[in-house]
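Heads up, there are several structures right after this.
Rule-based calculations on the coordinates, nothing more; no lab input. A quick note: this is a predicted structure, and the numbers were derived from the prediction, not measured. Cβ atoms are built from the backbone, for glycine too; each structure is taken alone.
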Structure 1
Amino acid sequence: MSRICLCLTGKTIARDLEALEKYRKYIDCAELRVDCLENDERLAIRRFPGLAGLPVILTIRRRVDGGLYEEGEGARMVLFARALAFAETDMRHNFAYVDFEDDINVPSIEEAARTFGTRIIRSRHNISGVDERLAERLRGMRRMGDEIVKAAMRPNNLDETLEVWRAAKETADMDKILLCMGEYGVNTRILAEKMGAFLSYTSPRGEDDLPQAAPGQLDPRELAEDYRFKKISTSTRVFGVTGFPLRTTDSPAFFNTVFDIENVDAVYIPFPSVTIESFLRLGREIGIEGASITVPHKQAVLPHLTWKSEQVRAIGACNTIAPRDGGLSGWNTDALGFSGSLLAFLGRKNLRGWRVTLVGAGGAASAVAFELHRLHAKTLVINRGAGRARDLAARYGFQWALMDRRGFSLMERFNDLIVQTTPLGMAPDTESDPIDLYTFQGKEVVMDLIYKPEKTLCLKRAEAAGCRILSGADMLRRQAQYQYPCFFGKEFPATLVQKMR
């Protein structure tokens, strides 16, 4: 079973031990990053394994490989020798592993390590892409049969991540650590067991004096609890969400909580991708059984669907896909998620007689427009681009306008309800407000589909003016509940509805 390894990047041994103790219940081993220690602290690294009380990897990472060590190879080899010297018969007091880059050749130190049970990790780091013929390189790296080969790549897109997955399959017979750094590699860290990886590295989050050891590492608690890393096996079903950029999504938390409560052998993972095609290629490779589709792929995915639900055909946007009968089926659960949340908030069954402004004309706006028409609202579509606004409005006989002074003035006639559907204002860009030129009068109901932050700048302005406000958090939960039948072929369990509120 793949292990969780905590990377220790403190400046002192005492700080590293403090971090280790804090996260001990989540981890199986630790990596002492000697290159992060202050110079005086490096002299005491030999005693660290005995103090740690669990298996420790000795690593002194060079800057060229993404580390901090820059004093030269001679001095680095002396540090390695010092850390491995005077080995004890009780192996718990020795380093369990030592990480040597694949271009390093130090037979004397390596043999000394092997003599006292320290296993060698032979590593390769590419911080600007993925090596060509990666599987071939991995096989060529191992010099002795007892070595663990490690390749840490930083892909520039999801297609390069796909190449790492393929290399994992081609080297299924090898002991290895294989991972992708950065946002495109989070899936490889979570699915280490499926990749046949010996371990997955983690770093504490939110502790300024413990910098992340490599980009894309998850917090050990997050990996162990939120993604249930220890329960993932080669047979675990994989689901996920894709979009770009995918900085903010609560879908993994929702579905992984459901899987945990139901004791379902499944995991739900973020897969950021610039194109929907890249995600679909990776999905076929690793067997993704269902996915949520978010900005900007809700319309781009349509040509790839072999079956479309009635809502998808009517709305022209899809937020849920799953492989079916040799093809790809698509649904739209945004629509009912939106209307269910709004009507529950208003205590109404429809919007007859209401005059509504719909801000935006993308995939989410298309779903909202479909429901506003079904609920008999008179609607104004306002958008930065004329083409999309005009086309969406024409579909339902709505009015439309641009986001200019004329458009914001027209909003005053359609302000019983304002629905904001664009990503402007979403974390981390929390200072954006797409309708900043509109002055709230206090009588409006304002709904923003964004759920992080809970109150966008737009909602804060509306609330300050006396408006009733609603974020997208409840809509997210509702549309996710509607996705459940698409993934599993059965209704969302009634016993979970209140638990997930």
Structure 2
Amino acid sequence: MHPLLESQLTSTRRQFFRQLGVGSAALATMLNAESQSAETPTQVGGLPDLPHFAPKAKRVIYLFQSGAPSQMDLFDYKPGLSNQRGEELPDSIRQGQRLTGMTATQDSFPVAPTKFQFKQRGESGAWVSELLPHTAKVADDLCFVKSLHTQAINHDPAITFFQTGAQLAGRPSMGAWLAYGLGSMNQDLPAFVSMVSVGKGKPGQPLYDRLWGSGFLPTKYQGVKFRSVGDPVLYLSDPPGLNQRTRRRMLDDLALLNQRNLEEFGDPEIATRIAQYELAYRMQSSVPELTDISDEPAHTFELYGAEARQPGTYAYNCLLSRRLIERGTRFVQLFHRGWDQHANLPSAIKIQCEDTDQASSALIQDLKQRDLLKDTLVVWGGEFGRTAYCQGKLTAEDYGRDHHPRCFTAWMAGGGIKPGISHGQTDDYSYNIVADPVHVHDFHATMMHCLGIDHERLTFKFQGRNFRLTDVHGEVVAPILA
């Protein structure tokens, strides 16, 4: 840019922000705001026109099962396949579907029926595998969406698609969109928190911070990752030799310097920096209280399981997610790794279910008994499904399954969702959808609808275009709405 023009633009920005007092207002808000009571959460941030209509849900807990659970072994019961074990998957079913490099060179695609027993559960009669006895107990509270489908066939783009609405990295995550649009309900805690757990099985696919990032939204909307080792949040503790009074004075002086830059340049990232420093200071009190689970009664640990006492486990993260939403966090996302079972599926999936089944069910029961499920949306699911044919050698006791984007199952519960139903239907091989398909964008649109958001209206202009979580697609799945 020409130096004279750059100087003129800088002066214009400086004058504009000084006249409006944006920097002073932002700083005053950050420095003078008083801590809110966790029992009386109120709106902090968000857009003035949101929600667009009365919401059924106020918050979300997303239990993301990274690696892609096998729908055929958990929820999508296909009893007819037991008589077709080892037979070739018909070409009429496969329909020339593109395959991953892991099975594209196989000479044979033998049908591998599940080796696990299924039963109909509760009054709803939902089919649930013996692998999930605890989930079976809450089947009447769940809505099983059996007709999910996606374009992505490999893990990273598929997981990125579910988090951001796009297969390529760079877009805001779902939690960032909600933090931007709806704000938080507690200024002392983040609006968006993510946690990652790995069970007793193989770690599985890696996960990246961009999955809970803010993309092109201001960075204050990105998820805050809670850790299982050391401080729950990085740099939460004061450095040795620094007391609270000194830290407060340092932050005040730093905020004044940042305010001057904000008034001069008008860069929204400077306002974000002010806000995040203040949030970090307040979290020094709020997070230790949050993560101190010693006040939980014994029956809570009986419900979630003994592992709920151990930071970093799936059970602990489920319990912590309940404590977070009780205190006003808007969006909590739990990632559990290890569901990528290309081989040794019968033994590996059993381990995954042992790690996650009880705690997932406990979360539903815990929220329900605390009268929180009615306005909390809980989602369970992975990035795609698994194939009906065996990857590798099929034996009497063993089989594996490759990636399958054409159909898979997730479940939803709580605010805005009709309980005790199954939506969508797949063919006799759990390979193609035959009724009521639900695309990833439809899934996102439905989640946002439960929160009172018209997914077509929550947008952000970036590089000359209005972007949204659902891109240019997506329809609300009306039949599953309460």
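Observations on the structure shown:
- For 5.4 (distance in nm of label points 7 Å out along Cα→Cβ at positions 76 and 324, calculated) the corresponding structure among 1, 2: 1
- Structures 1, 2 were shown, and Cα extents along the principal axes in Å, for residues 156-387 alone at 66, 44, 38 was computed from 1.
- Of the structures 1, 2, the one that 29 was derived from, the read-out being relative contact order in percent (Cα under 8 Å, 6 or more apart): 2
- Which entry (1, 2) yields the derived value 4, 15, 21, 19, 16, 11, 8, 4, 1, 0 for P(r) over Cα pairs in 5 Å bins from 0, in percent, for residues 300-363 alone: 1
- Origin of the value -0.71, where log10 I(q)/I(0) by the Debye sum over Cα atoms at q = 0.09 Å⁻¹ was derived from one of 1, 2: 1
- Distance in nm of label points 7 Å out along Cα→Cβ at positions 124 and 444 - structure with the largest value, from 1, 2: 1
- Each of 1, 2 could give mean count of other Cβ atoms within 10 Å over residues 52-59, but the derived value 22.2 comes from 1.
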